[in-house]
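Student: Each in structure tokens, the structures are laid out below.
Read the figures in this text as sums done on the coordinates, not as results from a lab. Worth saying up front: this structure is predicted, and the values here are computed from it rather than measured. Cβ atoms are built from the backbone, for glycine too; each structure is taken alone.
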Structure 1
Amino acid sequence: MESALSEIEFLALSPNRVAVLRRLAEEPHTRTDLAVATGASQATLGRILRDFEERSWIRRVEGGYVATATGELIADGFLDLLAILEIEGELRPIVRYLPTDELGFDLRRFEDATITVPSGTKPNAPVKRVLDFLRTAADVRVFSHAFNEGSLRVIEERVSAGETTFEGVFSRSALDAVADDAGLRRRLGSLLDTPSATVRVRDGEIPLAVTVADGVVHMLLRDENGILQASVDTDDPAVRDWARETFESYWEAAERVDPDELTQ
């Protein structure tokens, strides 16, 4: 292991080494190509190429260099590690709020995700992010432990205008909270009266707040006190599949909301 760690350190301490190996793993390059691509001096490139040849990571070809099979292996593994560390760096501030036990996909699927956090000037930024999706989406699905007032308003307005179809499944506690609020109760009642919306309620808890708007999966993340901390959204296919399967499992275990429940 010590030898392997030494090789990792050898690469990690030089961005130029990483850049050269990555390019040679993709296709042959001349020294001039590498100098232009990396900005490294000829002297630096000479040392890098000699070090790589000594390790049998590259070989000479007509007019330049290319990675060997083991060089490609090293490049793939090291670049995967870099990608993982970049994702971890993005998720580190919010990982404590991610419901990781409920996520049926590899966190690497968040590679291209957008993370939105509240700020002093935009304390409602995570909610605004999901509202922006809802204002243009033609198809919306939600499974959640709570109704968001802003989301409910936008969904009700767009469904009533014939611009959106909506399916939602919520926990019983979410429905009870709506029934206790006159404004939310009126909004939900209006939504239930439209043919393009179906809402179901599940007696068990739903430990997530997920909106799927035209294939974009959006999660609102709260702390243990219910305070909104961030949102994450992505259109990654694996995350979409997870959201679809999770929605369907909650949907099948739920029953349609009776409008009379809101007035009891």
Structure 2
Amino acid sequence: MPRTEADYRFLRQFILDRSENILDPSRDSLFDARLYRLLQAQGMSGLDELVCKLKLAADPALDQAVVEAMTINETSFFRDQMTFELMREKLLPQLIDRRARQCSLRFWSAACSSGQEVYSLAMLIRNCFPKLAAWKIEIIGTDIHGEMIRRAKTARYHRMEVNRGLPARLLLKYFTRYDEEWEIADELRAMCRFHQKNLVQALPPLDRYDGILIRNVLFYFPEATQRSILRNARAALKPDGFLMLGSSEQATHHDYWQPIVEGNTCYYKPR
């Protein structure tokens, strides 16, 4: 697979310009691994040929395919269990009390990958708060990767995926098995909508949100982009809503966010 340092440098800048994801030079081998199938599908001999085509800027579909191939899509059901425990024990009960008249709740899961976080929240709400069955519940999932959004909409997951973090009782209650795949029940799918969106370029469809989850994605962006994302999230959140980040992430934009520590985890309220 012919390539040079100049090719890697171009590809790093290409990804940064289009998604603002930072790829360190020490991880250039990721380009070889993640673009291999794309090169085969396009009938290209190597990264050098791909770089030449990208420089021509004549194929937006190819541009997007490269960005998607280099996107991290690590996710699982109920990832970071303490986050969901905090929502179950405190954040959701508080919101339910405040929204008793409106009978509606709205959430946004950013960088949702193939949708497990969105459906985990839907399961949490249905399983732990049955009185909300008559409420209007809307959970929006967004991701830059078109194939991940397609998978989220399909709502089918392989046996190995449901074995990661999903309690057996919820699997039996909310999924139907089809050979090696499990499909999520219609009652949960009706609560969830998915859109292909670049987190750094556009917000999801607005009415403001009661809760926003931007977890395990901020550290891929430069600090200025992190601040922009957090500022946009503040604009999209209701004054009494909450923001959840990944366990290793912080909302450094303290003009907009107040951290609240609960046990071994943390959430943020808008100032």
Structure 3
Amino acid sequence: MRVARFAGEDDPQFGVIGDDDGVPTIAVLRGDPLYAGFDLTGQKIPLADVRLLAPVIPRSKVVGVGRNYARHAAELGNEVPAEPLIFLKPNTSVIGPAEPVFHPTQSDDVEYEGELAVVIGRICRDVSAEDVPKVIFGYTVANDVTARDLQNKDGQWARAKGFDTFCPLGPWIETNLDPSDLQVTTTLNGEIKQDGRTSDMVFSVADIIMYVSSFMTLLPGDVILTGTPDGVGPMVPGDEVSVTIEGLGTLTNSVVSADD
């Protein structure tokens, strides 16, 4: 099931992506599938007629994992960590498909990082390997935008990864997906820059959830970014970045100056 969030007449609404005689549609839901019960309203809208939003706005947190692909660690001159390297992004950094990433004036080197994201579906702590599938609502596509110069300058990553608009998510959440071996590609203005597979991750989705939940409670709607393949690089105002994950879809965002 593909669950999307879209701009409704008043407030954002949720729906299920489907197909009606070859026309992509969204079946409108009543309620919030992440935080409360939901059911179908019976209304269907052509997908082309709606504006998709970030499929989830975490009420709590976005958890990132650094250096989770060996070749990405190497391209930045870093060792592969012995255990998952965890950081946080604020929920205010989240935007949706087709929304602009603002290039801040404080940075001269803002970079894309295409990633598989995990959306948590229930409150959990100290999750066992057996229970990992039970706490996952689904998966989406992410771009862990990073001000690389500030990351190197600050010695910690809160500012470099925490700017508003630095966490594009979308286009929807796929609830039925095996994350173990998916192709992850990122294009910059149509040119492929990243091309990796989730099977190359140092720590698997299960490893990450078990580790993170060993020291913090995960809540419904929390998002976990699982790391990026090698090939990261700068993006500047005027660029368009697309991240595509096999079985999930494509997330596209433009880059604009924060002064615009």
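Student: To test your reading of the models, identify which of 1, 2, 3 gives 1.2 for distance in nm of label points 7 Å out along Cα→Cβ at positions 32 and 56 when calculated. Show your work: numbers first, answer last.
Tutor: On the way: 1: 3.3; 2: 2.7; 3: 1.2.
Attributed to the structure labelled 3.
Student: With FRET efficiency 1/(1 + (r/R0)^6) of positions 88 and 152 (r between Cβ atoms, R0 = 25 Å, to 0.05) derived from the coordinates and found to be 0.65, which of 1, 2, 3 does the value describe?
Tutor: Values: 1: 0.10; 2: 0.65; 3: 0.85.
Computed on structure 2.
Student: State the single structure among 1, 2, 3 that was used to calculate helix-only ellipticity at 222 nm (-39500 (n - 2.57) for each DSSP H run of 4 or more, over all residues; to 500), giving -11500.
Tutor: On the way: 1: -14500; 2: -11500; 3: -2500.
Corresponding structure: 2.
Student: By the measure mean count of other Cβ atoms within 10 Å over residues 168-175, tell me the structure among 1, 2, 3 with the highest figure. Mind showing how you got there, number by number?
Tutor: Working: 1: 21.2; 2: 14.5; 3: 25.8.
Result for mean count of other Cβ atoms within 10 Å over residues 168-175 over 1, 2, 3: largest is 3.
Student: Further, regarding this structure: One of 1, 2, 3 was used to compute volume of the Cα convex hull per residue in Å³, and the answer was 186. Which one was it?
Tutor: On the way: 1: 186; 2: 138; 3: 128.
Checking each candidate, the match is 1.
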